[in-house]
Structure I
Amino acid sequence: MSTTVDEMSRRTGAMSSAELSGERESRATVGDVTVANPRMVCRDVDVWYGAKQAIKGVSLDIGKNEVVSMIGPSGCGKSTFLRCLNRMNDTIDGCRVTGSIQLDGQDIYDKGLDPVPLRAQVGMVFQKPNPFPKSIYENVAYGARIHGLTNNKAELDELVSASLQKAGLWNEVKDRLDQPGTGLSGGQQQRLCIARTIAVSPEVILMDEPCSALDPIATAIIEELIDELRANYSIAIVTHSMQQAARVSQRTAYFHLGDLIEVGETNQIFTNPKHRLTEDYITGRFG
């Protein structure tokens, strides 16, 4: 019989202090959280929403030119952790983040660091496509204009074209760049948002369930695009689809109740998980 969160909470509440200590020790992350060539290094990250702790001492590296999938039940903290990586949680009242998150050796929570350029370096693609109410061209050009990345119209035209090509959308929209981005299909809108993200030359791309609102054909296109983008970017993706995690990622991290339970090569996580909670989730006994 599967164990619900409430049942686990009641069981934990009934534990002796010695048993509870053992349970906490068992939550230490299984697997190697480090990589040889990290782009981002996260250590002992805690996240609080007021008095509620959502993330508990998570450490994880995001490697260069790799896709890391974050999986786990709803409410386990994977999206909260993802948003820490470009300080999106700064916009939430009462949210407090402690620990260390570094991008290329720079603490992204340093008080002197401006989060606006950080979010260009670490771009976010959201669950629901969110094109601006502007033309296809202006959607992609927007970030470049804000950050002053081009010097003239010719350079901007080239940047827009290159970004749409990288996002696999150029051939579908090249003859209607002046039309609204909101008029595209859902899958095209998501690729437009990816083009908008990569137009500002990020180092890391964060994706929060980028295919959950898409049909299988559009999902397959986005997944193929993720694999192509890995050659130039580090990618961290939150997904509820274990099949998607298995298809697109090289490493997988399993979250449970705010803890990072296990991390490892994707094939190992799905075929030979080391932690009981990971195995229970993978096999459908919990979550």
Structure II
Amino acid sequence: MNDQTPSWVRSEPGKPSLEGVNWGGLSTLYIKEVRRFFKVQTQTVWAPAVTTLLYLVIFTIALGREGRTVLGVPFADFIAPGLIVMAMIQNSFANSSFSLLVGKIQGTIVDYLMPPLSVGELIAGLVGAAVTRAFLVGLAVWLVMSLWPGVHVSLSHPLSALWFGLMGSLLLAFLGLLTSIWAEKFDHAAAVTNFVVAPLSLLSGTFYAVDQLSPAFQAISHANPFFYVISGFRHGFLGEADSPLLVGGIGLAVLNLVLFGACYALLKSGWKIKN
């Protein structure tokens, strides 16, 4: 018998072969993920806006009295952009760390694995929805702050705000996806939120200028990728930054590529998902 595969067969029998991008499946996954968080938009979009506004009010009252300025601008104007992007990245993490984890816990992970989607398309759908939520939250926070008296959140360099907002949202979306792959219960995801995301967010220069710290703490801050997100995003509003924009912009892009590669490798291997 001739066991050679006929020339007209493009792939070995029994092995699925998909060519190009499955745009239909990708868009379906993306829309599903967006609808999931948008059905409860009061909790996922508007609640973070109210919480962030409370941060602004409390810190302005506590530290912004007597005309205090930072980087040559009023204290409220200084912390407002940092609070906006902090809310964005935290919600990006919350969204991407939920889908696969709840699928593993509820036994519905097959809904993500069975459709004819490549690993890259699966990542694109999940991360794209997380970034969408991040920007909706950012828009809601910006809208609420723009209506608050004494705070100015007009854009002076929109490209800086867009780039660093995107890089920060992608960074936390990839980190959230890695968390959902690794975690086996909600406590694991909460541990990453409480002991990694929250400290890095709060110690990123959102409420203070890093150049006012001691040299040791300045070095620690410059090792925090969230610092470059906050500083670059702030430049989009104030035209001032306490970090090198080019270094931060390129460094965040490279870090995101590394995290994408890690997500791709783990999903491709099926670690803690198929095994």
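Read the figures in this text as sums done on the coordinates, not as results from a lab. Source: prediction; values computed, not measured. Cβ atoms are built from the backbone, for glycine too; each structure is taken alone.
Could you figure out which one of I, II the value 21.4, 92 for Rg and Dmax of the Cα atoms in Å was computed from?
Comparing all candidates, it corresponds to II.
Consider the structures I, II: one of them gives 17.9 for mean count of other Cβ atoms within 10 Å over residues 45-52 as calculated from the coordinates. Say which.
Matching structure: II.
I, II: which one has relative contact order in percent (Cα under 8 Å, 6 or more apart), as calculated, at 24?
II
Determine which structure produced the value 39, 28, 17 for Cα extents along the principal axes in Å, for residues 157-252 alone, calculated from the coordinates; the candidates are I, II.
The correct label is I.
Can you tell which of I, II yields -21500 when helix-only ellipticity at 222 nm (-39500 (n - 2.57) for each DSSP H run of 4 or more, over all residues; to 500) is derived from it?
Corresponding structure: II.
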